[in-house]
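Multiple structures are listed underneath, in structure tokens.
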Structure P
Amino acid sequence: MDWTPHKALKLFHNLEYLPNVTEPFVDYNMNLDAGLRATVIQNFFAEFKFEFKYDSTPAIGARKEDLRYLLGIGWSF
């Protein structure tokens, strides 16, 4: 989902659900990211987002959740 409340600002959200074919509600992975992108000068932008990853059946010793925050700059063409 994308939303542009202003010409220089864009909000976005993505969700991905990856189920196991035989047990879709017991064994699955889920990836989610959300953030905002602001145009700085012409095609250059700054972006802040967070990514959340969830594994319902992780490997032994691994955590189910992973969350990270990202800040970056880029160029769109």
Structure Q
Amino acid sequence: MAAAQPGDAASYRRLLWLEQYFRRRLPMAMVEDAVQATLIAIHEKRHTFDPRRRFKPWLAAIARHKWIDGSIDCAQ
């Protein structure tokens, strides 16, 4: 995330770990929407990331929040 904050696109793409995270938790039809909603949340919260701390717990907390808060709209 430290590299993605100033605009490193390759580092930002590594966030696609989210797809695996949601595949284990949601029906397949919901995964893409969950990833997109979480990427938006990460973009909105990126300023809260502290590069002195571990990245994955920060990322997982945002993903978990999106998973449990019901904000993923998967009506298709």
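Taken together, the values in this text are just the output of simple stated rules run on the coordinates, not laboratory data. On a predicted model such as this, the values are computed, not experimentally measured, just so you know. Cβ atoms are built from the backbone, for glycine too; each structure is taken alone.
Could you figure out which one of P, Q the value 0 for helix-only ellipticity at 222 nm (-39500 (n - 2.57) for each DSSP H run of 4 or more, over all residues; to 500) was computed from? For helix-only ellipticity at 222 nm (-39500 (n - 2.57) for each DSSP H run of 4 or more, over all residues; to 500), the value 0 is produced by structure P. From P, Q, which structure was FRET efficiency 1/(1 + (r/R0)^6) of positions 40 and 64 (r between Cβ atoms, R0 = 35 Å, to 0.05) = 0.45 calculated on? Of the structures listed, the value fits P.
Once relative contact order in percent (Cα under 8 Å, 6 or more apart) is computed for every structure in P, Q, the highest value turns out to be that of Q. Assuming -0.47, -0.53, -0.87, -0.96 is log10 I(q)/I(0) by the Debye sum over Cα atoms at q = 0.12, 0.13, 0.20, 0.22 Å⁻¹ as calculated from a single structure, say which of P, Q it is. Answer for the origin of the read-out: P.
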